[in-house]
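Trainee: The data blocks that follow each hold one structure.
No lab work stands behind these numbers, since they all come straight from the coordinates. Being a predicted model, the structure only gives us computed values, none of them experimental. Cβ atoms are built from the backbone, for glycine too; each structure is taken alone.
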Structure P
Amino acid sequence: MEFIAQELDDYVCAHSENEPEQLYRLNRDTNLNVLRPRMLSGHFQGRVLSMLSHMIKPRRILEIGTYTGYSALCLAEGMTDDGHILTLDKNEELEEMVSKYVDESPYKGRIECRIGDAMVIIPALDEMYDLVFIDADKANYLNYYNLIFDKVPSGGYILLDNVLWSGKVLKEVEEGDVDTAALIELNKIIHEDERVQEVLLPVRDGLTIIRKK
C-alpha cells in the first residue's frame, strides 16, 4: 500500500528542503542493498524529523530502532552543540553500515549506536531525554512508551512512527496480527493519557507527536 500517490509524494519532496547529500547517498545505499528499505524514513519524513528537532533543540535524544541510521542523522541536525543521541537496535548486521555514515557525518562522537534489546537497555539508562523517537518492533511500542515515560521531563517530546500501519488500524484485525492490534491499543491509550498532549499526523505511515505536560 502506498502512503500517498507517487505523483503527490514527488511534489511534496520537490517543495520541501532538499535531502542533504550524505542522506541522499544513505537513502540510495539502503534501497539498493538492504532488505525492507521501506523502513527508511526517507526524504520527506527525514525533513520533518529535522524540522521538529530544530524546533525542540534537544540536548539528549533517545532513538529506539536505528535501522541504517537515517533518522538519527536527521534528528542530530537540530540538537544543541553539546547534544548527544543514543540510538538502539538489535540488528548487528547493519552496525557496520550505520557506523560508516555516522563517522563521516558532522556528528561523529555525538551519535552512540548501541546493539541490544531495548527492553533490557532502557530500564538501565540513568538519563533524561528531551526527545525520544520510537521506530522499532510495533508489538513493543506500548512497552517502550511506558519504559521511557519517566525519562522524559515535563515539556519533553516523544515521537512514534508507523502509527497508521498502512491503514490497517482502520480494518478488522486479522488473527495473529499482533502488530496491528498493538498499534490500535497504543493509539487509544495515548489519546486517553491525560499526562500528554498528542497529535497524530498523516505523515508517510503516520507520525504521532507527544508533548509531556
Structure Q
Amino acid sequence: MLYPIFLELAGAACVVVGGGPVAQRKVQSLLSAGARVKVVALTASERIESLAAEGKLEWIGELYRPDHLDGSRLVFAATDDPQLNARIAADARSRDALTNVAEPPEAGDFMVPATLKRGDIVLAISTGGTSPALAKKLRQQLEDVIGEEYGDLARLLGELRPLAEQQIKAQNKRQQFYEDVLNSTVLDLLRAGKHDEARHRCEKLLAGLTKQPAAHE
C-alpha cells in the first residue's frame, strides 16, 4: 500500500536522469512545483534544451555519474535502460534521496499519480502501479465532473478566509459559514461565470452569521 502525500518542493534540488519525452514530463511538473531542476543526459529534447537556455533548469550533457545526485531531494530515473535506472535508484538511496523510476517502476521509492488540477485544487489518482492507463481513464472521467469553477471556489474561499476569521471568532460558526457557502448557489454562479455575484452571495452569508449570537460550546 502506497502512502499518499503532497510535497513542498519550492527551491528543492531535484535531478532528472534522461532527456527524452518521459524526462521532459517530469521536468515540466517539477518546474511547476518550483523545484530547482538538474537534467543529466548526453542529449535532450528541444524543450529541455530551451528551458536550459532560458536558465530555468541546469542541463548537464554528460553520461550519468553517481555524484550527479549529490544534494538532491528527489531523483527521477527516466532513461530507456532499466538496468541503469535501477542503478540510479540505488545511488539515490545511498544519498537518502527518494527515487521515481520510469522503468521498472517498482524499482523506485514512489510513483507519480495521474493528477487533475483546478486552480489550487489537485486531485491525485494512483493504481499502485498496476495500471497507469486506468488511472488516466479515471482522471479523464473526473475532468467531466469537476470543472474550473471548483478552482474558482477554492480561490474565493481563500480570499474570504481572513475576513471570516476576523469577523467570526467562534470556530464552530466559521465552519458553519463554509458549509453554508458549499450548500448555496455560489458554485452554480461561478460555473455561469458570475464571479461578482458569487462573492456577493458569500459576503451576504458571512454578514448573516456575524449578526447571530455566538453559540455556547
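Trainee: Assign the value 44, 43, 32, calculated as Cα extents along the principal axes in Å, to the correct structure from P, Q. Please list the in-between numbers first.
Mentor: Details: P: 44, 43, 32; Q: 68, 39, 33.
Matching structure: P.
Trainee: To test your reading of the models, identify which of P, Q gives -14500 for helix-only ellipticity at 222 nm (-39500 (n - 2.57) for each DSSP H run of 4 or more, over all residues; to 500) when calculated. Walk me through the numbers before you get to the answer.
Mentor: Working: P: -11000; Q: -14500.
This figure was derived from Q.
Trainee: Let me ask another. Compute distance in nm of label points 7 Å out along Cα→Cβ at positions 95 and 191 for each of P, Q and report the one that scores greatest. Working shown, then result.
Mentor: On the way: P: 4.1; Q: 4.9.
Looking at the calculated values, the largest one is Q.
Trainee: Same structure again: Quick check: 21.0 is what I get for mean count of other Cβ atoms within 10 Å over residues 127-134, calculated from one of P, Q. Which structure matches? If you can, show how the numbers build up before the last one.
Mentor: On the way: P: 21.0; Q: 12.6.
Traced to structure P.
Trainee: Say we calculate distance in nm of label points 7 Å out along Cα→Cβ at positions 111 and 135 for every structure; which of P, Q gives the highest result? Let's see the in-between values first.
Mentor: On the way: P: 1.1; Q: 0.5.
Across P, Q, distance in nm of label points 7 Å out along Cα→Cβ at positions 111 and 135 peaks for P.
Trainee: So semi-axes √(5λ) of the Cα gyration tensor in Å, for residues 23-102 alone, computed for just one structure, reads 21, 14, 10; which one of P, Q is that? Present the calculation step by step, with values, prior to reporting the outcome.
Mentor: Details: P: 21, 14, 10; Q: 20, 14, 11.
Value 21, 14, 10 for semi-axes √(5λ) of the Cα gyration tensor in Å, for residues 23-102 alone corresponds to P out of P, Q.
Trainee: State the single structure among P, Q that was used to calculate relative contact order in percent (Cα under 8 Å, 6 or more apart), giving 12.
Mentor: On the way: P: 17; Q: 12.
Matching structure: Q.
Trainee: Determine which structure produced the value 0.95 for FRET efficiency 1/(1 + (r/R0)^6) of positions 87 and 183 (r between Cβ atoms, R0 = 35 Å, to 0.05), calculated from the coordinates; the candidates are P, Q.
Mentor: Only structure P yields this read-out.
Trainee: Comparing structures P, Q by distance in nm of label points 7 Å out along Cα→Cβ at positions 7 and 199, which one has the largest value? Can you show the working numbers first?
Mentor: Working: P: 2.9; Q: 3.7.
Largest calculated value belongs to Q.
Trainee: In terms of distance in nm of label points 7 Å out along Cα→Cβ at positions 47 and 119, which of structures P, Q is highest? Please list the in-between numbers first.
Mentor: Numbers: P: 3.8; Q: 2.7.
Once distance in nm of label points 7 Å out along Cα→Cβ at positions 47 and 119 is worked out for each structure, P has the highest.
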